[in-house]
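Input: structures, listed below.
None of the figures in this text is laboratory data; all of them are computed from the coordinates on show. This one's a predicted model, so the numbers in the text were calculated from it and none came from an experiment. Cβ atoms are built from the backbone, for glycine too; each structure is taken alone.
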Structure 1
Amino acid sequence: MLAVHGGVGTKLTGVDRLCSDAIKKWRNDPVQSVVHLEGEPLVNCGYGSNLSLNGRVECEAGYMCSEKYAFGAVGAVSNTRHPILAAKYLATKFLSESMFALIPPQVVVGTGADLLISELNLPIVENSELKSPLAIKGFESAKKAMEELNPNDTLMEEKMDTVGSVYIS
């Protein structure tokens, strides 16, 4: 069984259809279902990720499997549409290496994550290519709201969250 979600919080029209399409196309592959989502501007991952305070896309991805509780994650990735592929690589490397009880890195962030993406020959893109018009609009709106924020005001309730995929065999 494959389950896919397009985030929580503010729900955009079309996210349900996008998740349904990912399930139909990638029935037994949670990683490829996330790759599918990472290429779409409607969700907060890969292309279309929310922008950080400095106006850049810096996205995260995590992968876990039940075998030996393998886990891999990348964070603050700024140079690829598909960070999930690097996260899976880290978990797979953990499973395949026997390093005399030494554990290979399971979480890589920032420039180290960008370097890993390059070393894995995953498609590299300029950060500007990860910015969807919707993400730019949201960033500009949030930036304006922050500039106008009165310290006594409560913070905005609406947030965009990330995506996920689970496969149970």
Structure 2
Amino acid sequence: MISELLLNKRNPYYHIFLKKKEEILEEIVSKLVCVDEFTVNAITKSNFIRKSLHDKGYSFPPNPSDVMKLVYEQYNVIKARVTNEISSKLNAGLRCSLTLDEFTSLKNRRYLNINVRFNEGEVFNLGMLRISGSFSAENSVKAVETKLQEFGILTESCVCY
């Protein structure tokens, strides 16, 4: 009864009880780079982006290397979150499978994409590895094992490896 009264939109204190998630600067900059595909230099030089972030109360770094540090900080936060989710599923006794996909870019650069899949249909992308030179089966196994170790995944917990 009390919670219904507190969460009534006519209540002047309604906004206090709503949990509004504020985006941090690292999230905003990372989305600009990764989702919207802005270059770090373009973000740094853009007066519009700088003014918009300043108006929202953010202190924006003046040079590209500091902007890139923000992206790396957010990468580490998301990587830790993904690692925790995967380890909690593996600790719960779930098994996973791996899917590998070799990709060649328009610039003729080769990459290996690694996905971890669980029974529930959940998929975690562990990222792309740059392939240089010949990539034999032995090299691919070593590369995949290294990437799995980064995320704390043991090969014994994978159904098909």
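If FRET efficiency 1/(1 + (r/R0)^6) of positions 42 and 66 (r between Cβ atoms, R0 = 25 Å, to 0.05) computes to 0.25, which of 1, 2 did it come from? Computing FRET efficiency 1/(1 + (r/R0)^6) of positions 42 and 66 (r between Cβ atoms, R0 = 25 Å, to 0.05) on every structure in 1, 2 gives 0.25 only for 1. Taking Rg/Rh (Cα atoms, Kirkwood Rh) as the criterion, the largest value within structures 1, 2 is that of 2. Source structure of the calculated read-out (relative contact order in percent (Cα under 8 Å, 6 or more apart), 30) within 1, 2: 1.
With Rg and Dmax of the Cα atoms in Å, for residues 50-129 alone derived from the coordinates and found to be 17.8, 49, which of 1, 2 does the value describe? Matching structure: 2. helix-only ellipticity at 222 nm (-39500 (n - 2.57) for each DSSP H run of 4 or more, over all residues; to 500) computed as -11000: which structure among 1, 2? Clearly, the read-out refers to 1.
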